[in-house]
1. Have a look at P, Q and say which one yields 2.3 for distance in nm of label points 7 Å out along Cα→Cβ at positions 17 and 41, as calculated.
2. Please state which of the structures P, Q yields 19 when relative contact order in percent (Cα under 8 Å, 6 or more apart) is computed from it.
3. One of P, Q was used to compute helix-only ellipticity at 222 nm (-39500 (n - 2.57) for each DSSP H run of 4 or more, over all residues; to 500), and the result was -1000. Which label is that?
4. Suppose you compute Cα extents along the principal axes in Å for every structure in P, Q: which one lands on 29, 26, 23?
Structure P
Amino acid sequence: MAAPCLTALTASTVPGLWARRESLFAETSLDLGGLEAIDSAGVAFLVHWTKAIKARDPDATLTLEHVPGQAMRLINTFRLNRFFELVA
């Protein structure tokens, strides 16, 4: 199955994504190549996603593909690299 692709992970989009979390969190990879906006709420959503994956399988993690600069800066600023597998 192809990784979901999201265009925005922001305080205004996370509530709608949260409502779909059960289906989203079933996925173990996420394509961020089309991401146009992300903020701290979006990063928190990604951390929750990883924690949901780890609750099912402690050795698994969320793979983030095609991570844009803005998302990478937030991940690095908050020192969250350990939560994700980052793929170019």
Structure Q
Amino acid sequence: MIEAEGSTPEVPSYLMLTTERQVPFSIGQLTSCGIDPKRQKMIAVKAAIAYRAAYEPVAGTIIEVDTGGTTAVNTKRFKYERVRRPLFGLE
């Protein structure tokens, strides 16, 4: 964990990266490193759905971002070839 540029003593800004893959099931991932999520202006979490149970209670607003890759939420972004129709869940 490092203190980010623009951080102030009143509202510190942190960047926390983990070396091991961790699903954000618990807000304890932040509190165990001394970060009080209620004092943060913004928290960014890279996760599909697992973060909701932990972060919704402290979030003022949740903004979901549809990123590219094989696990993109918007399935219309994929080009399907040689698929038997109808394709359940997509049509």
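Computed from the coordinates by the stated procedures, all read-outs in this text should not be read as laboratory data. These numbers come from a predicted model, not from an experiment. Cβ atoms are built from the backbone, for glycine too; each structure is taken alone.
1. Working through the options, I get structure Q.
2. Q
3. Derived from the structure labelled Q.
4. Answer for the origin of the read-out: P.
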